[in-house]
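Structures follow.
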Structure I
Amino acid sequence: MTIFISIASYRDSELIPTIRDCIAQARDPEALRFGICWQHGDDEERPAEFADPRFQVIAVPWRDSAGACWARAEIMKLWNGEDFFLQIDSHHRFARHWDAILMEQAQRCQTAKPVLSTYVAAYDPSTGTRQPPDPMQMDLDHFTEDGIALFRPRAIDPARRGSRPLRARFVSGHFLFAPGSFVHDVPYDPSLYFIGEEITLAVRAFTHGYDLFHPSAHVLWHEYSRTHRPKHWGDHVAGQTVGQPWNVRDKASRAKVSRFLTQPVYGPFGCGTARSFADYEAYAGLDFRKRTALPAVRQGSEPGTPGASDDPNALRRWDLRITLSRAELPSAALADPSFWYVGFHDENDVEIHRADAAGPELRMLVAGDAPEIVIARRFLSAQRPARWTVWPVSRSRGWLDKLGGAP
């Protein structure tokens, strides 16, 4: 059984390590076929690995790139009838015999059109550290101001890690495994930019008759920080010789996603006809017009689980501030931070919201010498936050000591 592996790579030094580990850890590496959109820098030489006959490569100078969804749409054109389709990013590490694990998981779904997808555990290429190989699920994090659902990862409760995959509401752009027919049935919309890619993909797959699942076994790791590579939205700005600044693409894309979630359309980049948009909302426990979700969605219950609450108005907004003493932070958290985990948990120690401090926010937090550092977070949750956790990660030393307290 062949697997077509879609990799959209933008100026990423992790592309080749990802490819090498993908092949090295596969049980049947000869059954792999790679489709890569290599969006490269001016100084990057074509990797020797691309000469492998298993590879099809679209080489694109970085200035000509139109973003991740455009790249994934281009890659889908390279599919040549392979049995399965696997979409990943260009920064991963793989479990041993990951391909056999996915094949077995797909069989255990006991459906003709399974989609296996989730936010997977993290790794850090600078230190080589990896999070525990726990199977993960995707929970609703919040709705944006324009009504787009965003998600966060959570380890599946050990008591629920059975032999079968868990039914899922959402899919991940960085890890999606499906029958090869997915390429034909649910083609990527090249006009989307970033925010909204995953929720529209979940709706479209579901309405085309695909059944969504989270794997019950660990398959691979993902690099989340984006600190080791240039970003499309950092390069494609006004003043550069690019076709369109990123913010123009993003604004148009988000407007399209918002319309789709309130006025769904049918067609090549719209809903299918096997199920309705209303069927998806009922299945997932969401109301896009009201921007509400059933408590069962926040609790991480499987869709359709008996006994789940049906009160869509149970969510409430939390505006919280975390005040840290600069003197109590590990020195490496200030000297060379990669990112800071920022999470809130309920009274049962279940994570109900996570929004890490990174990039410009983190640089602003560590700058100066004020004795206190304040982190502000705003989110929706049916559960009352009982405590917060800040867990800094250093570029040189990895995960540092945790800090915690009550909000």
Structure II
Amino acid sequence: MIIGVIREGKVPPDKRVPLTPEQCVKLQTIYPHVQVIVQPSPIRAFLDHEYLDLGIELNEDLSGCDILIGVKEVNIEDLIPNKKYLFFSHTFKKQPYNRELLRAVLEKQVQLIDYEVLKDKSNKRIIGFGRYAGIVGCYNGFLTYGLKHNLYSLKAANKCANRKEVEEELKKVILPKNTKIILTGFGRVGHGAREILGLLPVKEVSPDEFLSGDFDEPVFAHLELEDYYAAKDGSPFEKSTFYKEPDMFKSTFNRYLSKMDMYIPCHYWSEKADFIFTREDLKAEDLRLSVVADISCDIDGPVACTIRPSKIADPIYGYDPISEKETEFKAENSIAVMAVDNLPCELPLDASDHFGSELIREVFPALIKNDTDAVIERGSQTTLAGELSSYFSYLDAYVAGTE
């Protein structure tokens, strides 16, 4: 079996890789019948010679490979017919901007195995970059807070060599006593954010303590869903019901807006759910919130001040609650918003290493050996026959352009 690591072709370029040079060697060691071939690239965080130095073949032509793996969407013109591909296609939610990509995948009879829908037998995702989205996003939040309030200055994450340097930069963070921070969302992203909070002199308190007290040190509260949503009919909160019928619940988050300085959203939000806070909520005279590090980055939605995504090169903008318009983030009474939508790209070496480890541990056993839990089967949006798999037949109208 030959596995090809493709060159990333999206613009702007993505420096991440699915497998590091060391991981290519490890994969071949674990599965002696597997050979890894890497397509040369001038933009990877790992240089071509780093693969060559470890004996990994570089070849522009990957047509002889059985399986092709990348990170982001593959350009239509680069798709090789009748191959198995693994990458993030961003099509399973019927994203309009990638309709043509899925059509091309079907036309070229490609089996698309999408990382984002690979799940274990408990239906939990097994691979992703969420942890590093949380790590970088939380770091960027404290970078933003320092700039907003002229407290300290941190080096941009993408200017740091690696995570170790990011951690060194965090030693510069000095927060006033009673600085109060809210974190929402768990999973990979939320736990990644907590890794950064764990490196800072910030004490965790309960939501009730957060709302009722003042503190002699910086604090944060990590909210569960029941801490900021309630049943509309007044019945006790049940998480299983919320997941099934989010429209039956209302947000109670606005009670935190007068108590907190920074908000770090790491949650998954359903369009059926109530907005976490609205533009009207931000008009309150007692609003204290001044920085939002929106890792979830749902535009013009649940976090009202996130009116657009931002870019790595220019990560912060201001939101004026009164005019509801963008403004300078340092302007008086503005909310500084960090809403970079490709956060793991800021630490490509570390993010790639983590992703590749998950790929080897969680995905390759099912891909190369026995798919006893139908991980690959359930994660394949299309088949080599040029058809949508039964698990993704709901995309038929999306492909046809009728919805």
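Throughout, read-outs are computed from the coordinates displayed, never taken from laboratory work. On a predicted model such as this, the values are computed, not experimentally measured, just so you know. Cβ atoms are built from the backbone, for glycine too; each structure is taken alone.
Numbers below:
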item	result
For relative contact order in percent (Cα under 8 Å, 6 or more apart) computed as 15, the structure of I, II it came from	I
Entry that produces 0.95 once FRET efficiency 1/(1 + (r/R0)^6) of positions 32 and 360 (r between Cβ atoms, R0 = 25 Å, to 0.05) is calculated, selected from I, II	II
Label whose coordinates, when P(r) over Cα pairs in 20 Å bins from 0, in percent is calculated, return 25, 53, 21, 0 (choices I, II)	II
Source structure (of I, II) for P(r) over Cα pairs in 5 Å bins from 0, in percent, for residues 40-247 alone, computed value 1, 6, 13, 17, 20, 18, 13, 7, 3, 1, 0	I
Of the structures I, II, the one that 1.00 was derived from, the read-out being FRET efficiency 1/(1 + (r/R0)^6) of positions 128 and 264 (r between Cβ atoms, R0 = 41 Å, to 0.05)	II
Which of I, II leads on FRET efficiency 1/(1 + (r/R0)^6) of positions 24 and 216 (r between Cβ atoms, R0 = 25 Å, to 0.05), largest value	I
